[in-house]
Structure 1
Amino acid sequence: MSDDLATDEGRSRQVEVAILSRQGGRPYNEDACGHWHSDQRLCCVVADGAGGHGGGDVASKLVVRHIIDQVASAPLARADEVRDLLIDTNAQVHRHRPDADSTRDMHSTVVALFVDLATQQALWGHAGDSRLYLFRDGQMLMHTRDHSVVQSMVDAGMLMPDQIRTHPRRSELQSALGSRPEDLQVSTSNAPWALAQRDVFLLCTDGLWEFVNEAEMCASLSRAADPSAWLEQLEQLVLQHAAANGKPGHDNFSGIAVWVGAR
């Protein structure tokens, strides 16, 4: 998808979105991705489901659909509104758990980006270990902090950040949608982010970022002509590293790339 939009100064700016979701070495894909846009708004969502017996697939799709439906009917303007939406989505997962035996323990991570195309500002929020990365002029400025056991060990000084990708407990989450309300951890951007030419967002599941480090993300971004080409490069890196590490059964991996401005 490619959209043209005008800034306050009247210049034309383009926003491009590309989506990738792959099964990896698993028998089915429990990731879900989706985006919605109008003339004024853009919403992108990535979710990674869990729960066994197909419950994860149901959970991730439910999360993506609910967030997009809510944003389409009531646009968000503040970080507390993002937090409220993710809390409501957590309740939605709980409401649908009794639908079938396969969904009684379903959970899902989520990471969502909300762009106001008129004001040129962005908000985001997440729960679990699906991440949002922000790049400006080809350099990574930040990524979201995981709600995971290994992240808490890093915060406590027990691990170095570069050990997150290889630690035996890297997949253990402290929170995800489907948690009890009192246990739910939701994080959001502190304030709206003012978009600039060449800003890039990457929303992705752990099946992608576990195999592609930040230096490789930046290097591949510098070589890519458009967001689809960048996601194709990231896919090849996942496959190469998974093969080199002897992990033919590696996780599903998914991502949405959002590029602001012409390259």
Structure 2
Amino acid sequence: MAQLSDLVEELNIWKEQGNIATFWWRDDDLTEPTSALDRLVSLRNHFDIPLTLAIIPERASPALLDHLDGCTIVQHGFQHLNFAPEGDKKSEFPDTRDQDDIIQSIKAGKGILSDIFKDQFYPVFVPPWNRIGSATLSSLAQLNYLAVSRYQPRAEIYPEKGLLEINTHVDVIDWRNNRRPVEDDMLVDKALNHLRARRKNGILKDEPTGLLTHHLVHDEEIWASIFRLLSFLTEHESVRWVPLRTGVALNDNIE
């Protein structure tokens, strides 16, 4: 397991090579104002770093407008309901679901978020549970989405023609262990592995290393873990936290 000193060493390599280790932050499942949201935005303001919020359109409250200054809004599915066959992993958009129904729901969700958030909405699609069928993935570019965002290092810069992929890589929650916080050394491991891969793999080079959070299910240990990680990363001079729009711009037109 990696130690914090290993991550420091890796970031120092980036500095010595004259490179910037870009990071970005995505939080999922937002629907309405809550005390947890206020705490999330307060944390973002404390560190003065960009935050992308993935909102579930069907449940999106217009009251959110008064709480999200400076944040980027992206689309988190439509209903965040499971349509996968029994026994399969959860997915709102499996290939087994009627594609016309899928497209109509995605378009409806985009319309809702565009109407509420105007220019604050950015056309990037975050599939619930980070899963999306190949047919739906193919449709996103035709529906004028700029990018898809899932979890784990991307396999391709463009999974479909005209559609970027910019993922998250450091999830602070251990979902298989009763939503317990991921241990600090494991968070370091995840960040370190992606940074190392970026130096060696052209497909990953310009993909910002993504932090993934879910403010609605954070306990005190998880909040503390996020604070420690952000404190360390924001203090290292080779690290830059970028807005999602910048992450897309850095990757656009890369062959």
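With mean count of other Cβ atoms within 10 Å over residues 31-38 as the yardstick, tell me which of 1, 2 scores highest.
1
Which structure, out of 1, 2, was distance in nm of label points 7 Å out along Cα→Cβ at positions 47 and 231 derived from, given a value of 1.8?
Answer by label: 1.
If distance in nm of label points 7 Å out along Cα→Cβ at positions 71 and 111 is calculated from each of 1, 2, which structure is the one that comes out at 1.4?
1
Given a value of -9000 for helix-only ellipticity at 222 nm (-39500 (n - 2.57) for each DSSP H run of 4 or more, over all residues; to 500), calculated from one of 1, 2, which structure does it belong to?
This figure was derived from 1.
Every number here is computed from the coordinates shown, using simple stated rules; none is lab data. Since we're looking at a predicted model, the values are computed, not measured. Cβ atoms are built from the backbone, for glycine too; each structure is taken alone.
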